Structure I
Amino acid sequence: MPENAPRPLAALAALAALTVPLTACSGTSAASDENVVTVYSADGLKGENGDGWYDRVFEDFEKETGIKVEYVEGGSGEMVQRTVREKRNPQADVLVTLPPFIQQADTKGLLQKYSPKGVDQVSGADKAANGTWTAVVNNYFGFVHNKKELKRPPATWEDLLDDRYENKLQYSTPGVAGDGTAVLIKAMHDFGGEQPAMEYLKKLQANNVGPSASTGKLAPKVDKGELLVANGDVQMNYAQSKSMPNLGIWFPAREGGRPTTFALPYAAGLVTDAPHTENGRKLLDYMLSRKAQQQVSEIGGGFAARRDVEATDADAVALAELMDGVEVFEPDWDDIEKNLTSYIDAWKSATGS
């Protein structure tokens, strides 16, 4: 496992839920006394059958506190956009997204400062310097392939241009899905800049099925053989592979180069003017608790955000082996957040999307 990779651990999933009452109050209002907390989150931590990290954490949290978790799920960009639309009348208490959307949420003033208990055990790269968000589950970007149809995954980006992948390859939409945006980030790194990355993605479009707002919906298609290859992330896909036997995780390399990836943590923050601020604080504390963090690898297939939680379960060992030999690079998130719109526009222009 790479030296800078977080230690694998604990669990993932979620509860079903929809909306909360249209009350927009500060943390000192009567609304804060209501036994509810609303979470807007990127997909991936909720189990297909109620067996994910969110499912376990939310159930245990409600038992211990009496606070019911209302859950709304979508792509990272989608969840930020929804929170922006509701800025004058916030409905969410906690926002969980992948980078660079958590940075975007912070820039837009959607997050208030709060340091959950245990945040001192989260590495500096995995939390905001200004105290507005922290990783709760560490993760890495990756791809999936159908192990039945492809005995070995395609080793390189260039392999994906082969005719055999025509209409058998799909990646989620950059700017909407966090993992879709990650395709751009990895391509720009691996190809050495925006222009060569866009030139490649223009060629790849000949094999691409088309847009998808949700990355989580692609893995089942790969498992069934409807697709041979799709993008994803290690945590979500590892968790899915337990019920999808044909799913394999891999990391593309440039021709002649090493496979690469980068950290793509699920990062959580307390929403500005949240209707149930105190309950949101309690949930963030619980998500970073040692108990919850020790469930990340075993239940959710992810990596603990806390450095003082070391996983030794079979899933943690398997995850470490999966990451062995993969080069982990660190994106310039400030640049990506600042220029995200132009990168997305360049991708749309290159692919005709």
Structure II
Amino acid sequence: MSFAKFPPRLEALDLTSTTAFSASLTLLLIICPAVYLTSRWLGSSRSSSPSLTIMADVRVSKILVHPIKSCRGISVQSSRYTREGLESDRKWCIIEADDKKVITAREFPKMVLITPNIEDVDPASPHSGVLRVSFPDESDCQPFSVPLSPNQATLASWQRLEKILMWHVPFDAYICEALPGSPSPSPSEVLSSYFGRPVHLVYKGAQLRPVDPTPTHPKLEATAVFQDCYPLMVLSQESTARVEEELRGHVGKQGIDERWSTETLVIERFRPNVVFEGAGPFAEDAWEEIRIGSLPDAPVISLVSKCTRCLLPNVSPETGVMDKAVPYKTLIKFRRVDPTAPMKACLGTNGCPQGEGLIRVGDCVAARTRL
């Protein structure tokens, strides 16, 4: 029998006819094994959700943790995550001492040169490890160390602020003190010297910070710490390369300097948490859900919105200088792709994990595409 031509539909056959019955039986014998084998093949390439497809060629290429909001990120080989994001990501921020408002590199670009490092990680230790914070040599600021995960006794000894402000949403935080028993100077004193005005390093308190629902997730129930909007941001390597390619075509126009003819647009400018490669430019725009790592059992990460972009990526992570045009003017030309925010440029997508898990560099990715 030729597979190019199928027999008539079963309901059109007269089953009282021996010939018709034979034809029907033949059709069933051909189709049923084919359906079974097809379902087995799909099952081997998909997660427990039948519409979440494992993409063997798409892998995690970089993981970035940003312990202190707007300060330098740390590239790690693996990271645990919870519903509030990667472990230790944006658990700290810097606030004005007088009005308790959160400061970002949009207002103070040199923040990106403050370098946090996670050291002496030991779950059995009183604070699970140390967050050591250092500064550019020319600043003459001394490094200091604070507990990585302060225990309740330590938090009780720190000053608690009932209301700090980020995007006009008040929540609690603790003013960090130096690691007990260490010779580290006061974090507030060092940072105030660096900023040239009174500021504090604070650690997120227990009060939950709900995130806003999105047009695609109007009933979204998730919380975050000091991330701008959502717990995770994912971005593909190829998306950044495509922005750089577009940028090259606008050199010499609208204030885009000639140096961008050769200079690399590093992905760290966009401050993602999880970077992928192998999916192609802007593939993440179409993803609705992903799983990473121990497939098919890894928790679902819901991609709840495109990441709208401000001027922060214009700040060079190497120099702390804000470019007057790049990449914002390039993005605004061709990445206004969110119909709910038509005047804003987008790059990457915001994610909300639905459970706790572990991500490693090299992990493959399963994704469900929006219909």
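When helix-only ellipticity at 222 nm (-39500 (n - 2.57) for each DSSP H run of 4 or more, over all residues; to 500) is computed across structures I, II, the figure -9500 traces back to I.
The maximum of Rg/Rh (Cα atoms, Kirkwood Rh) over structures I, II, that is, the highest value, falls on II. Match the computed value -0.84, -0.89, -1.01, -1.09 of log10 I(q)/I(0) by the Debye sum over Cα atoms at q = 0.20, 0.21, 0.24, 0.26 Å⁻¹, for residues 225-272 alone to one of the structures I, II, and report its label. Traced to structure I.
Calculated for structures I, II, relative contact order in percent (Cα under 8 Å, 6 or more apart) is largest in I.
Taken together, the values in this text are just the output of simple stated rules run on the coordinates, not laboratory data. Predicted, not measured: the structure shown is a model, and the values here were computed from it.
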